[in-house]
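**Q** Just below sit the structures, each encoded as structure tokens.
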Structure I
């Protein structure tokens, strides 16, 4: 019985899996801050604020994990991150959808591509309710259109939805 408890305890304290996204986020934030140097000052301020908050949160998380590791409460070993299963299939599916999103957005436009991406991503993650799939996808993509394109006049690739809304409004 003691061995089962130790095995469960050891798995629960493997923190290597939890470091992948924060480290990638940290690298992305640093890259982003480096690339905004030639933009307008408004973009620099926004990028600096968002990037700084992200970097601060990741550093706090890394310090917390570091303290746990030095106290031998956790290890940096990977648990189930690379094991094949439903979670791994979902990760690969979401990655594929993200790549497809980037490839399709220039042709289908921001709003339609975002709506389809959200619908398919929720489906991959196990949502099966048609009301949730359609409702959330439509609500978020239309909110994104309103905020980014209508209010902020962001230059996202236009597609059929943007052209239709441009004619109507």
Structure II
């Protein structure tokens, strides 16, 4: 369904579980960046009112997820570390078209958002099925469902606006 060519090795969950503070910190900042991306798309494409309204809801939801992760960090006595550069996203954006039209850049950004949400969904699935911490497994299962919705939303808008 997600169309990812390379799936995450389930053993990654064991590595993640061995350093939950770092994983949760990274997760929190990824949620914040997802909200910021939705707001960027809204700000730069206000003429697409249907998309604006939908992405406003996604931005709010992503910030709610950010708060949920921060709550988990706090409950477990961890610290919310600083945001780190995301190598996956950095590598992905290398494929962005250069010197293209505003419209092409807009559709590319929607497609990249869909890919990032798809990868998040897939990683949350891996975590929900492979970590021993049942509370976090349940949490990541719930987020997996949400991220799948986000993935399909961004992909749908990319398809819709690609033909304009």
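**Q** Name the one structure among I, II that Cα extents along the principal axes in Å of 47, 30, 26 was derived from.
**A** Clearly, the read-out refers to II.
**Q** So relative contact order in percent (Cα under 8 Å, 6 or more apart), computed for just one structure, reads 21; which one of I, II is that?
**A** Traced to structure I.
**Q** Who wins on distance in nm of label points 7 Å out along Cα→Cβ at positions 65 and 145 among I, II, i.e. which is largest?
**A** I
Coordinate-derived values only; no laboratory data. Predicted model, so just to flag it, every value in this text is computed and none were measured. Cβ atoms are built from the backbone, for glycine too; each structure is taken alone.
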